[in-house]
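Peer 1: Next up, some structures in structure tokens.
Each value in this text was obtained by applying a stated rule to the coordinates, not by laboratory testing. Remember, predicted model here, so these are calculated numbers, not experimental data. Cβ atoms are built from the backbone, for glycine too; each structure is taken alone.
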Structure I
């Protein structure tokens with residue numbers, strides 16, 4: 001049985017619908033059901049100059065018959081007509097309904113994973129809806145403790161803190177929170193990626209990992225004690241390491257993942273290495289969720305200039321995670 005994925009169509013004014021439409025002509029390693037408005041897909045296909053056959057699906061019927069060379073769509077109706085490149089806060093509810101429907105399909109077992117196209121958080125907040133992002137929204141539905149992991153060819157980077165101001169990073173890193181995120185990363189690398197006893201490198205927070213306390217004490221008081229405790233439990237952790245030398249080929253050569261302390265410590269390196277082929281993965285949930293590594297690209301909506309690479313990588317990663325989740329873990333490559 002090949003995995004069945006639910007793909008949300010994202011912000012309707014952005015490139016999400018474009019990417020979904022173009023999937024109909026793409027050879028995929030799985031079945032994909034787009035969660036979105038069929039009329040939006042048809043309109044966007046016309047704007048792109050593409051022929052499109054749409055097959056609407058009711059997942060709740062149980063047996064799902066996908067049609068080849070069709071865009072298989074689970075309908076969610078737009079709240080207001082959408083124009084490429086022009087945000088409309090009236091469609092914020094539509095965006096959230098697509099995410100909710102896709103997530104609930106995975107919880108119910110109708111689909112095995114969800115892949116999310118890019119959304120615009122600002123326009124959702126402008127609609128008066130408190131919203132911090134896909135990760136937190138999906139976790140509110142599914143439960144669990146989400147950990148953000150981005151993956152590119154040859155590199156995986158997880159984050160101890162995510163979308164918070166830099167001034168709040170230090171106080172947000174505690175032994176308890178860091179231990180929890182490292183345990184989730186260790187567990188899901190084994191469960192979702194088939195790695196037995198994964199080797200995880202942990203960055204310091206400060207330059208030179210604190211320089212023995214001269215450049216900061218978070219390493220001595222929080223990060224190092226946390227690492228030592230988890231090492232005593234059998235986890236294969238190395239650190240705290242200075243971030244400026246950790247991200248070098250010699251150090252990364254035998255690493256399965258890096259735990260970075262904050263967003264812009266780890267992700268600039270990863271996106272330099274693999275932008276356009278990177279995947280955003282949410283660990284720590286009872287379901288599998290991957291996403292593209294880019295935004296809505298409003299200026300490209302309604303053109304054929306959007307790159308499919310990250311979406312294709314997100315789909316491929318979700319499929320691999322589905323397959324690994326049903327198999328015993330295998331030893332790490334060294």
Structure II
């Protein structure tokens with residue numbers, strides 16, 4: 001089995017995104033030489049000095065020649081669920097074509113490293129849970145959105161290329177939160193509504209009664225590093241999640257606590273009735289093989305997001 005050690009060159013696709021920047025920072029702090037890959041012409045200043053190399057590339061058109069590397073974390077792709085209903089074929093094309101170009105390149109290069117391919121805990125989307133045991137990797141995926149369809153397709157591609165001899169692990173992270181997250185996700189969207197509301201104004205929200213398993217992005221990227229370093233993986237797919245669910249109402253309350261403002265009254269506008277009421281993941285497989293556990297409390301994740309978002313508003 002292939003694994004990586006500090007000092008190795010690790011390629012990170014989607015390096016300029018929310019998770020990508022956190023992963024670059026974590027890997028660099030852990031002693032790795034990181035090659036960032038993104039469509040952006042230049043990396044953001046926050047990671048510029050941390051990168052060993054940077055390549056601007058459209059991975060839907062091909063894989064760039066980046067020199068030798070031992071490990072890879074593939075984060076690039078379309079990630080927001082709601083827009084996938086409006087652009088289903090684009091999601092299928094973008095997320096699948098990147099993986100095809102990547103693995104075909106690795107086959108031609110007789111690559112012997114380890115790849116981590118990021119899928120999503122959303123593949124379990126139709127599971128309505130009645131207990132707190134958590135969905136594990138043996139649960140059947142369910143195609144609840146074009147985004148999920150694209151991720152299931154990617155997972156099937158990984159299985160095919162594993163049969164061709166490429167060592168690749170699939171990770172299924174559940175909902176991400178933490179500093180630096182952009183709009184399109186619950187914490188930044190609710191934050192924007194709260195800070196943009198006039199005193200006493202009612203804000204329009206989605207279904208705040210549904211509960212999701214949120215994990216801080218810094219804990220998630222730590223899990224990716226541990227899987228890169230794992231000497232003898234016993235499985236090919238790993239959940240990354242906290243094992244605890246928080247409702248949308250709890251998210252709103254945590255944001256208001258971080259802001260020091262009253263909780264506003266709300267009106268509900270639910271667009272996706274297909275969403276299950278509760279989703280909780282089990283990371284027992286990951287924990288048993290790597291010792292990984294989330295370390296950043298839910299409220300601290302929200303506090304850190306709010307602190308960072310407010311600092312950006314002031315600059």
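Peer 1: Comparing distance in nm of label points 7 Å out along Cα→Cβ at positions 21 and 53 across I, II, which is largest?
Peer 2: II
Peer 1: Something else now. Identify the structure, out of I, II, from whose coordinates Cα Rg over 2.2 N^0.38 Å, for residues 197-292 alone was calculated to give 1.43.
Peer 2: The correct label is II.
Peer 1: Here's something else I'd like to know. Could you figure out which one of I, II the value 13.5 for Kirkwood radius over Cα pairs in Å, for residues 37-100 alone was computed from?
Peer 2: Among I, II, the structure yielding 13.5 for Kirkwood radius over Cα pairs in Å, for residues 37-100 alone is II.
Peer 1: Given 20.5, 64 as the derived value for Rg and Dmax of the Cα atoms in Å, which of the supplied structures I, II does it correspond to?
Peer 2: Matching structure: I.
Peer 1: When relative contact order in percent (Cα under 8 Å, 6 or more apart) is calculated for each of the structures I, II, which structure yields the highest value?
Peer 2: When relative contact order in percent (Cα under 8 Å, 6 or more apart) is computed for each of I, II, structure I gives the biggest number.
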